[in-house]
Structure P
């Protein structure tokens, strides 16, 4: 009985911690915003794409703006997501090791996952589409909304829960994909 209660309370504590961290980080970004801040998102997405180059050691990026829909799309042909990377993105946790990048060839750009959050200065709602590729598992497509428009922890928690429901639904329903590293497989919209 207590074991189930402990698990439930731990899950609640994790959700509150993630929501409060997202709110605090967004508040800090907004307070430190200047005339260059709205343009910082493109640099952050380019850094993230650079860090996941495909087998060629390169990555191609395309940016499209649909004026009619008011949508901006940033796509790249880098490596697909792992489940860990996607969960960390939803919960705003960095996948970069703090001791990574000790040599020049290993050096990754940016600072431990805070950069992607700047995309929410452009839009509080971002749709991430791509392919999940975990070792030993079939490739799956996914489509997840990252909604950071909530003003309190309960709204952020609900938005994160929606993201997970979308992830589970899209990976459950998706067909096995073939990864083509020449295609723009990952899109942030």
Structure Q
């Protein structure tokens, strides 16, 4: 990890990659260092294309962060109390975001750069990305592989049932960065520049 430190008002360039996706499904995001882990959860949901229909957690240095709930088997650290700058203070920091414990969508998050705020830009912002995320409840990476095979092959024995289940065709390449960024700008009207207490 780099020795470069940051204040909570720096901008983090992070890359979020859906683990085991092949070809990789990923997003490159610009996020304020003082965004909480809960904020980051919301940002990832929008950027990847998930629908926030399941539980999630961050795994950072062997510790688990989420919103404490009776639904968790083990205690978790309250993600609302930790900012990105607290848990990933340097370039090269790496941690895991897991969404949907049934399908177990693990995302590897890497801090690529920490940079000053550009007053001409709005944050959070999705700079780049490739491919759309799998449909919700498709059955993890294994189920997604079967889904893709069936959807692209009209002769596949499960093609029609998957078409009906999904509600029509599925284009794995159909990422819409403009739509992602419009939605990111509206997330809860977050005040990204609240002073540290």
Structure R
């Protein structure tokens, strides 16, 4: 069960990324611009978040990403409102800088969980990567199907719920039967 949080993170990342790609196609005016802008910003800032993750407790990182995803879901209509009239360079800057907090938040949980797994069961680390990758692939198709049925806001909410699932399962997966203490190491 220690691999469940990694699966949830794989689902969550893509369930957030796919609706953002779609929304930014409208905002930036072309799918190629949206792909470059959204993927570039999320990957760059997720990497920075990963770099800073050792300074943030896992629970705070997961709670932060859930909160930020919800805020983005609520704020997305701004992209089709007053900001749409900005020149392209300004919309590109809004895209990159606007996705920075989300990308940083999304980059923090995985390395924290991986560090905890490495300390407790290092033999499961390759499996954690595999579970995360496999569910990322599943989530990319699932996100598209969910968006067609329920809309992109629902997919973002599902992404936030998957991050919440990562938090709940990580607390449960590292529960020590002897002490009853929950969660991975807080360092």
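A compact table of results
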{"item": "Entry that produces 0.95 once FRET efficiency 1/(1 + (r/R0)^6) of positions 45 and 149 (r between Cβ atoms, R0 = 30 Å, to 0.05) is calculated, selected from P, Q, R", "result": "P"}
{"item": "Structure (P, Q, R) behind the derived value -6500 of helix-only ellipticity at 222 nm (-39500 (n - 2.57) for each DSSP H run of 4 or more, over all residues; to 500)", "result": "Q"}
{"item": "Origin of the derived value 58, 42, 31 (Cα extents along the principal axes in Å; candidates P, Q, R)", "result": "Q"}
{"item": "Highest-scoring label, criterion being mean count of other Cβ atoms within 10 Å over residues 13-20, among P, Q, R", "result": "R"}
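Coordinate-derived values only; no laboratory data. What you see is a predicted model, and the numbers here were worked out from it, not measured in a lab. Cβ atoms are built from the backbone, for glycine too; each structure is taken alone.
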